[in-house]
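Trainee: Scrolling down, you'll hit the structures one after another.
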Structure P
Amino acid sequence: MQHDYTYNNSSMKQKILIITFFSALLIGYSQGIEFEQLNWNGVLEKAAQNQKPIFVDVYTTWCRPCKVMSTQVFPLQEVGEVYNSKFICVKMDAEKGEGIRIASDYEVKSYPTYLFLDTSGALILKATGSMPPQEFMALATSAEKELKKPSIIDWENEYALKKTDTTFLRLYMEKRALLGKSNTLLLDEYISLLPENQDVSDDILEFYKKYKESLRINTWAYQKLLDNKTKQTPLKVVVVNSLCRAAINNSLREAIASRDEQLLEEVVVENEKLPKQFGATRKEEIYMNYYKNSNELEKFIHYATLYAETWLMKKELPIISCFELNSIAWLFFEKVTDKEALNNALRWSKRSLEISSDNYMFLDTYANLLYKTGKRRKAISQQTKALNLAIKQNKEEEFEVESYKETLRKMKQREKTWE
């Protein structure tokens, strides 16, 4: 009996080990994407050793779409099965450690950004934003396909020989777009090669739409678009004006990035030409956004005040203006110390609440401005209301609720709620 018992016990242990092994495998898969805890050199070494390409999720701690992907998509079993089998996976915080350099090297401009790299770290595909699981898994398939195609270096070498070949230029632009690279110069080159009878065709308008992110106001392609506007049907004029607006917005971002005030003035001039019904931006708003991002506080305050008082404080206030008023008021709370400017911001914040009284973000702005202008008791009352509404309306956003609780605590303890 003892002998039989020992045999059965041993057999049972084997069965337990087998079950535990497969359970561990299942648990591993159910955890979704397995992100490596390695430094960047370690990631490259592992990719080379395993001959597997690399997937990088570039995120920030404050980015809501990043949180959506991290909590709702990355943990899914089916997503993990795809990404773990195909890639060495790693997460990089764009504002910390090596993530700062990675974000800079790969020209990351929004979050989340997904980088698909070959084993040497060369970029093969770039994508941005939150997306459904199926779409996110499709990215992996696209990256695999791109990996088998010529690299961007091969394309760049061929470009020197084929820069007057319109078919090649189209394919080259598609490749660059997949990598998130600008096509501004190539768009100019392509349009300049077209015969006169083709530059107003439906196909070319679609081409402009496809690469509108690369369109700039001080380019041949933009000027050609303007020159041909009168040749278009009324319906197509709408498309042209929409493209012009994109070029103006793109150029403003470029002016901000390069601190180019001459380009800023050109943006203002081109913006004034755009019909108001097609979404022309108020020039005060253009200046406000430029000086906000260039950290020229006095000019920012000047143009933000003009924009708010001249346009946003009108009696007939569209709902979108409420968000603009709240946004400007919050910027004043964060950046401004001048008492008169803060009192203006308090009026704007109050006006936004008159239109949308149950918006907890508006209430939070109003409470913080009250507090910064010395109205502590009323600030605590409004922040309490903001917190209760945030809990009621936005239960899933724990970060926001905790932030509001911390603000309320600071107000009660007479601590600063701003940096």
Structure Q
Amino acid sequence: MTNGQRIRNHNLIHVLKQEGFDVFLLAFAEPNEMAKPDEELHSLCANVKLIPMPRRTGRAREYFTRILNIFERAPYGPRRFRSKFMAAAIQTAVRQHRFEAIICDDVYIATNLPKNLSTPLLLNKHDLTYEIMARYIEKESNFLKRMYVSLESRKVRRLELAECNRASAVLACSTRDKNLIQGECPESRVFVLPNVVDMETYTPEADIDGNMVLFVGSLDWLPNRDAAEYFVDQVFPFLRKSHPDARFVVAGRFPPPEFRESLARVPGVELIANVPDIRNLLARSTVCVVPLRIGSGTRLKILEAAAMCRPIVSTRIGAEGLDFVEWQEIILEDDPEKFARAVSELLTDAERRKSMGQAARDRVYRQYGLPALRDAVRMALGNSWGDEGGNRGASSYPAEKEMRA
């Protein structure tokens, strides 16, 4: 898996299979994925149907379409995921099968769902997109961009809340997100399905007494690029004063050319694109950083680093929604100089790296492993359908019967 969204969805499908449910998967796929489907998906799902990802238009056409969309009530974002092929595939699947539930992967995909569904709809919420956009506005210096995103964020907020109200249940990734959604949509039924990692697939390596500071994130997502640039511009200069040999490694998929070029100009900074297995890179790192300034939801990059016993320094937004104990399991700093000092101290203190890394792994083992997700799925599904009042308990659904989701 190459990003947090895919890891979350893979784990959810894995747990559904453990619970005795049959999963019918309809998913967008890139051309290389269409040509060579993931074999594991077919082992986890009763049926897999891949739909070509809608083509991205050229930059000039995209700008033109965005300008035209300013005068529309609907936001621009869902347009990128609107697909007549996906809509037709959903209609066919609903007509041919009796599903116990439909799990929709966030609101942009919902644009392809039929308007009137008789099947319970569970909305999988990785984050709150309008919150991400609001935080982007705070950091953007370009007036026109701020104005555009401000307008778009209001449309996105209206859409997100409407879809949360429409769904039979909303599957949030943290208690924080659950409270935010229920505050906006008091009638919605919201359950926490935490982001987790499969601890059996993460084998910690011995502490590396080195100089490698690692940031991991999909680089086609603006908040991750902003985080890397923030660290390079505002944190790394302070770090290099105390550790001239420190290396900052940025690892992620699909980095834009201009992003590659900007990092290549900075001594001590290295970009590693499209890493097939991030665990190998985590094992070679000394300290992991999460300098996010824009975001929502919870960060799987923190859970992965913790599962590998790596010490973590993060901004508060980066660690939002996770119940890590500050100074024991993670260090939180928003000031660039203090952030650099925290990284510097970890680079020079092997014992603290070891104790913090182990404490972080213990936290993930207790609270963010597959068993925690399995318990949450039982609770959510057991209370998401049933009698008219929706009051069936988590133990009421038959775990051994066939179910399609």
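Trainee: Name the one structure among P, Q that helix-only ellipticity at 222 nm (-39500 (n - 2.57) for each DSSP H run of 4 or more, over all residues; to 500) of -20500 was derived from. Before the final figure, lay out each step's value.
Mentor: Values: P: -20500; Q: -13500.
Going label by label, the one that fits is P.
Trainee: Matching task: 3.1 is the computed value of distance in nm of label points 7 Å out along Cα→Cβ at positions 170 and 218. Pick the structure from P, Q.
Mentor: Values: P: 3.1; Q: 2.1.
Answer for the origin of the read-out: P.
Trainee: Quick check: 6.0 is what I get for distance in nm of label points 7 Å out along Cα→Cβ at positions 50 and 354, calculated from one of P, Q. Which structure matches? Write down the numbers at each step before the final one.
Mentor: Numbers: P: 6.0; Q: 4.5.
Corresponding structure: P.
Trainee: Which of the displayed structures (P, Q) returns the greatest value of distance in nm of label points 7 Å out along Cα→Cβ at positions 34 and 226 on calculation?
Mentor: On the way: P: 5.8; Q: 3.3.
Comparing P, Q by distance in nm of label points 7 Å out along Cα→Cβ at positions 34 and 226, the maximum is at P.
Trainee: Of the structures labelled P, Q, which one yields 19 when relative contact order in percent (Cα under 8 Å, 6 or more apart) is computed from its coordinates?
Mentor: The read-out was computed on structure Q.
Trainee: I have 1.9 for distance in nm of label points 7 Å out along Cα→Cβ at positions 322 and 338, calculated from one of the structures P, Q. Which structure is it?
Mentor: Values: P: 2.9; Q: 1.9.
Value 1.9 for distance in nm of label points 7 Å out along Cα→Cβ at positions 322 and 338 corresponds to Q out of P, Q.
Trainee: May I pose another question? Looking at structures P, Q, which one was Rg and Dmax of the Cα atoms in Å calculated from, given that it came out as 27.5, 101? Walk me through the intermediate numbers first.
Mentor: Values: P: 27.5, 101; Q: 21.6, 65.
Checking each candidate, the match is P.
Trainee: Another one. Which of P, Q yields 3.1 for distance in nm of label points 7 Å out along Cα→Cβ at positions 290 and 362, as computed?
Mentor: Details: P: 3.1; Q: 1.9.
Answer by label: P.
Trainee: Using distance in nm of label points 7 Å out along Cα→Cβ at positions 122 and 258 as the calculated read-out, with 2.9 as its value, let me know the right label among P, Q. All intermediate terms of the calculation are to be shown ahead of the outcome.
Mentor: Working: P: 2.9; Q: 4.1.
Of the structures listed, the value fits P.
Each value in this text was obtained by applying a stated rule to the coordinates, not by laboratory testing. Nothing here was measured: the structure is a model prediction, and the numbers come from that model. Cβ atoms are built from the backbone, for glycine too; each structure is taken alone.
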